[in-house]
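Input: structures, listed below.
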Structure I
Amino acid sequence: MKTKGYTLVETLVAAGILVVAIGAAAALAVTMTAFEEGNATVSRAFNYQEQAARLYRLGFTPDEVIALLPPESSVQSMNFTTNSLTISNLGTVETATLEMVFTSGSAITSATAGANQINTITVVRPSIR
């Protein structure tokens, strides 16, 4: 009587397929973690710039804004360029161009680690001085 079962070759092929699938899942998990870390870094930098713009709109000077905000590891530098603009029948408004240099990418993926990006926004507030 012949017993039924799997041959050694069938078992090795199934194990090989399983190893390839587990390897692909691990590579995908590492890649997704790297992208999530990079996105979190960029999100923190944009939030930092937004908070600086809000403080400027509240009437703080650029030096006061930079002094008030805590250090952010992803932000390399932040520069204000201010200007006054007079609009007829509305008065004077102050404008500031807020340029931020920040590090994007994550430490996990070497291709994007430490890539500096620049984001510039213009902030307008009524003249209070």
Structure II
Amino acid sequence: MNNTEKITREIMEFHKNIEKWFQGKAENKEALYQQILSGFSSEFTMINGDGKPVTLSLFSDWLPTVFGKFPERIVQVENIEVHHSDHHGLATYIETQTTEGVTNKRKSSAVFLVNEEKALWFHLIENWI
């Protein structure tokens, strides 16, 4: 699998899993929690759509508060573009979340650390559209 495929796969898998998390559809909640977090570098940071900084620690503490909170939420990703070197990648994409007929969109830019096995989220910036 090349680096573009690793990054694209990580983006798609994360959004599939976060949708399950929001909906509360996990056969094993702890396993899904660990699977979501396994895609992140321990040094992960992000700037969310409201312009607030979030660390991996804050993100991992927030996740349990939203498990099953949005049983009807649909999460979609489109327009993924990836550029990479041997060890890093930059991806942009559009994320759409729809909950009970209300839709919000964000354009995201993410930096990934790439190793032989996978791509790890390193930094993410979300901007509301």
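When distance in nm of label points 7 Å out along Cα→Cβ at positions 53 and 117 is calculated, the result is 1.5; to which of the structures I, II does this value belong?
Clearly, the read-out refers to I.
Once FRET efficiency 1/(1 + (r/R0)^6) of positions 13 and 37 (r between Cβ atoms, R0 = 41 Å, to 0.05) is calculated for all of I, II, which comes out largest?
Checked I, II; max of FRET efficiency 1/(1 + (r/R0)^6) of positions 13 and 37 (r between Cβ atoms, R0 = 41 Å, to 0.05) sits with II.
Upon calculation of helix-only ellipticity at 222 nm (-39500 (n - 2.57) for each DSSP H run of 4 or more, over all residues; to 500) from the atomic coordinates, which of the structures I, II produces -9000?
Comparing all candidates, it corresponds to II.
If you rank structures I, II by relative contact order in percent (Cα under 8 Å, 6 or more apart), which sits at the top with the largest value?
Going through I, II one by one, relative contact order in percent (Cα under 8 Å, 6 or more apart) is largest in II.
P(r) over Cα pairs in 5 Å bins from 0, in percent was computed and gave 2, 11, 20, 24, 23, 14, 5, 1, 0; which structure, I, II, did it come from?
The value was obtained from structure II.
Bear in mind these aren't lab numbers, they're just calculated from the coordinates by the rules spelled out. Since the model is a prediction, treat every value here as computed from it, not as a measurement. Cβ atoms are built from the backbone, for glycine too; each structure is taken alone.
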